[in-house]
Structure formats: structure tokens, C-alpha cells
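Have a look at these structures, which come just after this line.
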Structure 1
Amino acid sequence: MADGVPAAPSLSPLQALARGLAGDMLLRILLLALVALTLAAPERLGAYPSLVDWRTVGTLLGLLILTKGIELSGWLPHLARRLVALMSSERLLALFLVLSTAALATVLTNDVALFVVVPLTLTLRDTGVPLTRLIVFEALAANAGSVLTPVGNPQNLFLWQLSHTSFAQFAWTMLPLTLLLLTPLLLLTLLSFSGRALHFPQRRAAAKTDRLQLVLSLALYLPFLVLTDMHRPLAALLVLTPLLIARRGVLMRIDWGLLLVFVLMFIDLRLLGALPTVKSLIGAIDLDIAWHLYATSILASQVISNVPAAILLAQYSPDWKVIAYGVNVGGFGFMMGSLANIIALRMTPDRRAWIVFHAYSLPFLAVAAALAWLVLRQPGA
């Protein structure tokens with residue numbers, strides 16, 4: 001291993017995908033669910049490709065390429081050392097990374113924030129920092145920070161368009177919830193990390209870095225995001241051509257299994273939502289009552305993730321604010337609550353990361369749900 005950069009063998013997409021299928025529990029669950037849903041409605045088999053949001057999958061592919069290019073350039077360990085030199089303790093470092101993740105999530109979406117911060121965090125393994133716990137807190141921070149703006153996460157973008165409000169009005173509406181989520185998270189961070197001093201152990205081997213790969217990856221980030229925001233996913237992917245030509249190995253090292261997870265989630269969740277039993281269940285809930293809508297938004301997020309929950313419930317109620325509060329709070333709790341949770345845990349090498357995540361996220365959901373409902377009950381809210 002060269003100075004914090006794992007020396008993994010190059011894998012073809014098929015090999016990487018096979019490895020993911022063999023060792024990933026979520027993939028196996030989604031595949032089993034797909035089989036069950038197909039047996040329940042075999043006539044829909046031909047429509048499966050249309051159930052997938054290929055623009056989202058294409059955007060994810062581009063982000064995986066760019067972040068992997070940055071990671072494999074070898075420069076993240078250097079940045080990590082500079083950060084450690086500025087931070088006097090494990091607790092201060094944790095606060096910095098949690099706040100940085102939340103801030104990035106407000107402008108780059110929660111997914112992108114994690115693609116930037118988690119690889120950096122993984123380079124801190126030699127400092128003795130509890131990496132799994134820190135990445136879990138970064139996942140919580142990504143969900144909390146993304147609440148503020150319409151572009152922070154996909155459910156906000158959808159509800160913002162539905163609300164016909166301005167960017168500033170939407171952000172002002174979501175500001176109280178953002179503060180309610182970030183305040184206990186920062187307090188929990190202070191309590192969960194020690195005040196011990198940090199340092200990197202001295203290494204004999206010099207770091208191997210690739211300046212061209214770093215420059216290309218960083219330079220292509222902005223045009224990729226701009227084209228993605230303009231709803232031109234194919235053009236956004238074509239922008240990455242210089243990186244793929246100069247450093248073809250990057251494509252072989254991305255997480256192809258994660259792409260399959262997203263494809264399967266789109267198919268499984270949309271098949272589930274189309275079942276007559278599910279439609280009947282939602283119809284039986286009086287969503288005109290704000291508490292019913294709020295609670296249903298949270299619970300639905302736990303089962304089918306907060307993005308499809310927002311899209312589903314918006315068909316039954318025009319109260320976009322209650323839905324927005326519910327599905328954003330619902331991003332906490334179980335891993336399935338938010339796709340950002342899955343991304344963070346997928347990038348964590350610790351197989352028990354999901355246990356640590358739920359140990360913090362489930363109590364956090366209970367506290368956040370209660371506080372957010374108190375805000376919604378206020379006159380004029």
C-alpha cells in the first residue's frame with residue numbers, strides 16, 4: 001500500500017460486479033425482492049428498463065469516475081496530513097469533517113458531499129480515529145445539511161418544483177428543520193469523539209501521486225455538474241472523456257456494484273408502489289390530517305427511501321412542506337431511509353458499519369421526528 005492509497009489489482013467491470021454480487025448483502029436482498037416482485041406481476045417484466053431513472057444512474061457513474069480519479073491520484077493522504085496538522089484533537093477533526101460534509105451537501109447534494117469527504121476520511125486510518133463512526137456521522141451530516149436548499153437532495157428538488165416557490169423561500173422554510181437536525185448532531189459529535197491529540201506515524205515509503213489525474217478530475221468536476229444540472233447526462237459523461245483517455249484504469253476501479261444497487265432500487269421500489277395492496281393501504285390513510293401525512297412520510301421513507309416516498313405521497317396531498325419535513329427526517333433511521341446512507345456505507349470497508357450506523361441513526365430519528373413535529377405545529381408554520 002502506497003502511503004494511504006490501497007494497492008488493489010485492476011478489475012474489469014464484470015469482475016468488480018461479480019465481487020459485489022458475492023459479498024454485498026444489500027445486492028442480494030434487492031435481487032431476491034426483484035424475483036418475488038416479478039413472480040407477483042410477470043406481465044411487467046418488459047417494462048423494467050423504463051422503471052429506471054437512467055439520468056440518475058448516468059450521473060452516479062460520472063461521480064464515481066471523478067471521485068475515484070481523485071482518490072487514486074494519491075493526493076488525498078497529503079490533504080489529510082495537512083488537516084491533521086491543523087486539528088489539535090480527534091474531536092476537532094470530527095467536528096470539522098461533519099460540518100464540511102453538511103456544508104457541501106447544501107450546494108453539491110448529499111451524495112456528492114459523501115463522494116468527496118468519505119474517501120478523504122479513509123486516508124486517516126493510521127491516525128487511530130474511529131473511521132467507521134466518523135463516516136456514519138458524515139452520512140448523518142450529509143442528510144442534515146442537504147435539507148436546507150432545493151438542490152441539496154433529490155426529494156427537495158422535486159418538492160421545490162411542486163411548491164412553485166422561489167429558491168430563497170424554499171430555503172427559508174427548511175431553515176428551522178436544518179438547524180434542528182444540525183444542532184443535536186454537533187452535540188453528539190462532541191460527545192462521541194475523544195479529545196486526544198492526533199498525528200500520522202512516520203512512513204519510510206514516499207507517497208505515489210499522479211498530478212495529471214488529480215488536475216483532470218478536479219477540472220472536469222464543474223462542467224460535469226453544470227451539464228448534469230442542465231439535464232444533459234450524456235453530454236456530462238462525454239465531458240469525462242479526457243480523464244478516461246489519459247487514465248483508463250480509473251474506469252476499471254469504480255464500484256460497479258453500486259450502480260447495480262441503484263438500478264435494482266428503482267425497479268424494486270416502483271414495482272412495489274404499483275401493487276394494488278400498497279395503493280389501497282395509502283388510500284386508507286387520511287392524509288388530509290397533517291400528523292398522518294407527516295408520520296406516513298417518515299415511515300414510507302424507512303421502507304422505500306425518501307425520494308420515492310416524496311413522489312408517492314405528493315400524489316395524495318398538496319401539503320409539500322409537511323411532506324418535505326417528513327421525508328427529510330425520514331432520511332435518518334434505517335439505512336434505506338436515504339440513498340446517501342447506502343453510499344456512505346458502501347464506501348466503508350468495515351462490514352459491521354451498518355450496525356454502527358443504526359446504533360446512532362435510529363435514536364437520532366426519534367429525536368429529530370419529535371423536534372420537527374413541534375416546529376410544524378407552531379401557528380403559521
Structure 2
Amino acid sequence: MTKENADYLVIDRLHKHYGQVRAIDDMSLSIPRGEFLTLLGPSGSGKTTLLMAIAGFVKPTSGTIRLQNEDITGLPPEKRDLGVVFQGYALFPHMTVAENVAFPLEVRRIPKAEANRLVEASLETVQLTQFASRKPAQLSGGQQQRVALARALVFSPPLILLDEPLSALDRQLRSQLQDELKQLHRRLGVSVVNVTHDQDEALSMSTLIAVINHGKIIQLGTPTEIYERPQTEFVATFLGRSNIIEAEVLARDATGRTTLRAGGHTFSGLAHDNCSVGSRVPVSLRPEKLRISDPTKGSDGVRGTIQDVTYHGSMIQMLVTTDLGTLRVEEQPWAIEISPAAGASVSVSWPEGTAVTVTRDSPAT
């Protein structure tokens with residue numbers, strides 16, 4: 001990978017202040033070409049402000065934004081030549097599908113014959129060729145989303161920005177379009193920055209995820225890295241669910257591997273920076289990694305009592321009171337070894353390597 005590709009989109013020490021409110025607080029990241037980056041965080045975290053700063057609709061207080069080695073921080077939106085798909089799609093109701101898709105080409109004064117070719121190719125990409133002559137009001141929400149995407153792609157922009165484009169759709173259609181967007185990204189290799197608060201969307205569509213809170217990037221990584229190895233309590237509990245256990249450090253070797261103890265249970269070989277013997281650190285255990293079994297059959301897990309059972313179709317959620325605290329356990333109904341019921345005594349266990357130490361959140365987070 002060349003340096004140009006490695007530093008395709010660079011956010012460098014970016015700040016955006018509204019009075020005393022720091023919507024973006026010293027954000028920096030560098031994204032290679034062709035990535036599908038999702039900015040994930042709760043409402044008010046700063047993710048949309050960052051997207052709008054990249055688009056040019058928000059002027060940063062300080063810092064720089066570079067795309068393909070060009071500083072675009074001071075450029076107006078129309079000079080950045082980016083494809084943007086908004087949450088409401090922003091289609092022109094009086095124009096046909098083809099006319100909506102052609103609009104960016106008209107603005108760029110592309111010759112009619114070439115524009116027609118590009119529109120046809122873009123509609124074919126999103127499988128809407130047969131709807132070219134319809135008006136937006138004659139389309140479903142999913143079809144309108146495809147039109148907005150075709151319009152963003154038609155002039156081959158260097159970067160596509162997606163501002164929660166699927167949030168207004170029902171669950172089934174949203175899942176379908178997530179798959180379509182993922183396949184489209186793979187096929188075209190276009191660089192994408194997507195904003196969402198939907199965790200499933202972020203995990204299923206992205207090649208990279210930036211978890212954002214209080215104007216800061218808390219963790220940047222692949223979906224697998226973010227989910228399986230969260231670095232902080234916030235990431236562990238915001239992206240999916242997690243049991244957070246307070247454990248005491250019993251020992252720490254030269255490589256940073258620690259031995260921890262909580263509620264009479266020992267965790268061995270967990271990595272954690274900046275901790276000392278006798279200190280307490282949080283340990284994250286994902287609910288779906290835990291298993292319950294009959295404690296009378298010699299299990300070496302943690303003993304506990306089921307407090308509550310909730311059926312979710314493909315998954316049964318159990319709250320189990322243990323010496324480690326109340327643990328949330330999620331198992332598929334056909335995989336549970338015993339019949340779960342409130343008041344039942346169980347043993348809770350998990351595979352080696354499942355537990356992960358995380359950094360305790362600061363008061364601001």
C-alpha cells in the first residue's frame with residue numbers, strides 16, 4: 001500500500017466548539033483508500049458533526065481535513081466534489097428518477113450523451129433501471145434510498161458520505177439494504193464514511209469502525225477488533241452488551257500479562273497496561289460467550305442462581321446471580337444443556353480467552 005492510499009482521508013487534530021460545548025474534541029484519524037468507515041456513537045457524541053465537517057457543511061474551530069493529500073478544510077461543499085446521501089434522501093419530487101440522478105452531472109456541465117450513459121450505468125448499479133421515468137413519490141423508501149445512492153455515485157466522487165441513510169426504514173428492509181450496500185462497496189471499491197447509532201449496521205457493513213463519545217474517538221479498528229477486544233468500558237457496553245466485573249490484580253509479569261481475582265474466581269493471562277498488584281481493573285465478558293450447565297455434574301464454572309429468564313426467539317437471556325455479580329447470559333434455545341427457570345441453581349462458564357480487561361471510563365465518558 002502506497003502512502004497516498006494509506007493516508008487517503010486524514011483528520012488531524014480537529015476541533016469544533018459551540019461556545020463551551022466541544023462537539024469535536026481533538027479528533028485525529030487516518031483512513032486508507034477503499035475503506036468503509038462507520039462513525040458509531042450515541043446521540044450527541046460528535047459523529048454527525050465530524051461527517052458534516054468532512055462534507056464542508058460545518059467549519060472546524062481548528063485542525064485540518066485532507067483527502068488524497070489535498071487540504072480541503074477551507075473548501076466549500078460544492079468544491080469538495082463528494083457524494084453525500086442524507087437521512088431524508090433529499091430527492092427532487094418534481095424530477096424523475098433519471099433526472100434526479102443526472103442532476104450532479106448537469107451542475108458539472110457534463111455533455112448530454114455522456115451524462116445519459118453515466119445515469120444508465122448508475123441506475124443499473126443500484127438495480128433501478130426500470131424505474132428511470134418514475135417520480136420519487138411513486139417509489140418505496142428502499143427504492144428512494146437507492147436513487148439517492150445512485151445520484152451520489154454517478155460522478156465517481158473520491159468519497160461517499162452516508163448520514164444514517166437507513167434509519168427511516170423498517171427492520172427487514174434495513175437489513176436487506178445493509179447487505180446491498182456492503183456488496184456494492186466490495187464491487188466498486190469506493191471509499192465510504194457512514195454515520196450511524198445502529199450497532200448491527202456498523203458491525204455488518206463496515207471494514208473500520210470509529211467509536212465516538214463526547215467529541216472524542218474512543219477506539220478505531222475493524223468490527224472484529226472493536227467487538228472482541230474493546231479497550232474501554234464504554235466500547236464494551238455500547239457496542240453490544242457486556243458484563244463488567246471488578247477484579248483485583250494478583251500478579252503482573254514483564255509482558256503485561258496479569259492474574260486477576262474476583263468473587264473467588266481467578267482470571268489468568270489477561271493483558272492490561274498501567275496496572276499494579278493490588279489495584280482493581282474492569283473485566284469484560286460478552287453474554288453470548290457464557291454457558292450455563294448443571295452444577296451437580298462436576299462443572300468448574302462459577303456457581304449461581306437464575307434470577308430471570310427472557311425468551312427472544314433465537315436467543316434466551318438469563319440473569320444469573322453469582323459471586324462475580326449478576327451476569328447476563330445469552331444462549332440459543334437449542335444449545336442450552338438444562339431447562340432454564342428462575343430460582344434454578346446453575347454453573348456459568350466460558351471459553352479460555354473470552355474475558356478481556358478494559359480501561360475504566362473517565363468521569364467525562
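Values in this text are rule-based calculations from the coordinates and carry no lab data. These figures come from a predicted structure and were not determined experimentally. Cβ atoms are built from the backbone, for glycine too; each structure is taken alone.
Starting from the value 45, 26, 16: which structure in 1, 2 was semi-axes √(5λ) of the Cα gyration tensor in Å calculated from? Working through the options, I get structure 2.
So if we calculate mean count of other Cβ atoms within 10 Å over residues 158-165 for every structure here (1, 2), which label has the highest result? Answer by largest value of mean count of other Cβ atoms within 10 Å over residues 158-165: 2.
In terms of relative contact order in percent (Cα under 8 Å, 6 or more apart), the structure with the greatest value among 1, 2 is 1. When mean count of other Cβ atoms within 10 Å over residues 38-45 is calculated for each of 1, 2, the greatest value falls to 2.
Once FRET efficiency 1/(1 + (r/R0)^6) of positions 46 and 286 (r between Cβ atoms, R0 = 41 Å, to 0.05) is evaluated on every structure in 1, 2, the highest one turns out to be 2. If helix-only ellipticity at 222 nm (-39500 (n - 2.57) for each DSSP H run of 4 or more, over all residues; to 500) comes out at -23000 when worked out from the coordinates, which of 1, 2 was used? Clearly, the read-out refers to 1.
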